[in-house]
Structure I
Amino acid sequence: MTGLPPVTDLATWQKARDELLVREKAHTREGDAIAAERRRLPMVEFDANVTVVGADGPVPFHTLFDGRDELLIYKHMWWDGAPHQGQCEGCTLMAYHLNSAPYLNARGVSFAIVTVGAWEEVAPFVEFMGYTQPWYSVRGVEEPVGGEMGFLTSFVREGDRTYLTYSTTARGSEQLMGALPLLDMTVRGRGEEWEDHPEGWPAARPAGWFWRTDADGEPTWGETGRPVAQWTRPGAGPATTLGRNGHCH
């Protein structure tokens, strides 16, 4: 048997599992300690009256709080002029994983997605993808509301005053992508080159290799590919062009 751990009896497996659990619990406690430090980061006050554009037209940014005290936003990358299949597969992956936020809302936290794309381009993409979370264009808006995309960012407000509290990107944004930690629990993992794999494991691929596929489910960055979530959408036939900007991941 190649590319798999050794076979053993249940008792031996349980012993190894219990040993790993010690490390897992230490990892959890360290994560809790880091979260505690995160809650103590200093804040940055900013003008939340800056205008963003959503389904109801131009609105001040503070309306994204939707009456709650806290707000999480994901800043979705955008390629001007590109068709749906030419938009960022990594950002599509993130946005698709949190299409409903009742448990955040119950805790007093709102969630929204912003992007620098012009609203007239963004709106058809949102409708095609079937997103139910609110989206807004922050084109021309400076940090911390706009600026560089690809970040998961947290805000809090107190009365009429609004603050930036936290922001992260790259693997820091994996909190949004539930499929990835689940893959980390499987024996094959994500199948990516940076991972440490057992001897004889199948050849690994670049990070994000399964985020874009063709109609047959084969990973591809070519012009027959789409972000994986798009193949679940009605009418998502084979792609013919990725537009001017290609892909990002």
Structure II
Amino acid sequence: MTLYVDKESVIHRIDPITKLLYVFVSIAITYILPLHGFVLGVTVVSLLLLIIGKVLWKILPIIGISLILIISIIIVQGFFHPDNETILFSIGNVSLYKEGFSVALLLTLRVLNMLSAFGVLILTTKPDELVERLIKKGLSPKIGHVLLSIFQLIPQMQATMGKITDAQRSRGMETEGNLVIRMKAFFPLIGPVVLNSLNDTRERAIALEMRGFNLKGKKTFLNKSRTYRYQSAMQGFLCIVLISTILWRIFQ
């Protein structure tokens, strides 16, 4: 139960570690080199990877939700940034400034790139495969379990919410309609969801203990290690991009 979308694409066949490295590099370079054109280019690359991976439609609702954050960034920076001097346009006594809007645009592109880059990783990578690869690289199994739980948290909560909603409907509770009806149904629904999540966490901990999760000694793996074509070349390219960006920022 994850956000992974099972598709046949080039992006799905890329090594999970490589995609994780891409997330780090693509986000880091947008802060190392804060140029609008450069950040826009990185964002476009992330969106193209989502299109190639056939999962762009899955990230659109998340981007839609982030519009609230984006609008607030534009309002705060565009109207109230301390370096504002050049007026773009005015609404009554309030003016939108070029300097603040430039900062807001840069922050917006970074947010879009961050969401898209994480979308490439989460939507095209099986979480258990990613965590297993990290553990084989030396990551602590406990940290790996935490990462896997994070990946599974949202879909598990969605599934639990769906079951409880159906149960409450069968008891005659109204859960659909206008905003007032939905707000009335929210609190009777959220309580059981939280309690069920805590109970699931406890049951998972007991199951792990029964399987010897904390036992010392060498661990074995159920799945054989897969080999990925060009993984070293892609990882090397990403490292070169990161180093080049750092050097460009230092010597520009």
Structure III
Amino acid sequence: MRDPRDPRDHRESEPLSAWHRLAGTAVLLDGFHALKHALRFHAEVPVAVTTDRAAALALADELAPDVRETLDALLVEVPEATYRALVARPHPTAVAALAVRPSREANLRALARTPRTAPVVVLDQPRNLGNAGAVIRLAAGFGATGVVTTGTLDPWHPTVVRGGAGLHFATAVERLTVDELPSGPVFALDPEGEDIRGVKIPDDAVLAFGSERSGLSGELRGRTDQLVSLPMKPQVSSYNLATSVGMALFHWSASSGPQAPQVS
């Protein structure tokens, strides 16, 4: 039995107390890559745990030397059973952390800032959490101003954050109503729209994508300035949502946007 005065007990118990105190409101960063990206984009991360500090820091040496020092100071090693009790789906890297979620007010300011130099992506009533995470990762990679969801899906759900690899902190991510969408011309993706290859997407555009199953809602369609479509071979029914967003953002970046930043 470990001596209760052993300082290792205190190193473990303090972050676990913080974890349980924050778990109801903080953002779960599930895995090394989510934590790496959150730190790169200045997330406030009060607690981070791992079952193997040496392995996590070796990953940092290889993949993220820019945040290695921060990780060294932050990561606390805990027993595997403790780690598994903190996360619903243990990550292969055996790293988890909690971050402070940006305030709605801060996200709204970022989305409303003008002039915009990159579009806002709107997911209209999305249903698939993994798809939403993949879109946020794409949007961060292209330097989009932000990603907005309408409907019931929480874009900060742990599964979405996991799919986004922590890149929620690289762009503004918020759930809004259609009436609350930021200003700017709305270009909505629709099979009946004009071929996007002949359309110039401006930097201040709002790029709207319908749900995986139902397409655009009537409310958002009524707000749309122009319907555009992606090239698609006949008899192919649709693209994956993240693929559609990636194609549209690539078209914007190739025609009028800046070079997409490197994200590893």
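Suppose semi-axes √(5λ) of the Cα gyration tensor in Å works out to 37, 32, 16; of I, II, III, which structure was it derived from?
II
Comparing distance in nm of label points 7 Å out along Cα→Cβ at positions 197 and 229 across structures I, II, III, which is largest?
On the way: I: 2.7; II: 4.2; III: 1.3.
Structure II comes out on top.
Identify the structure, out of I, II, III, from whose coordinates helix-only ellipticity at 222 nm (-39500 (n - 2.57) for each DSSP H run of 4 or more, over all residues; to 500) was calculated to give -11000.
III
Work out which structure the value 20 belongs to, where relative contact order in percent (Cα under 8 Å, 6 or more apart) was derived from one of I, II, III.
Attributed to the structure labelled III.
Here, each number is a calculation from the coordinates, and none is a lab measurement. Since the structure is predicted, the reported quantities are computational estimates derived from the model, not experimental observations. Cβ atoms are built from the backbone, for glycine too; each structure is taken alone.
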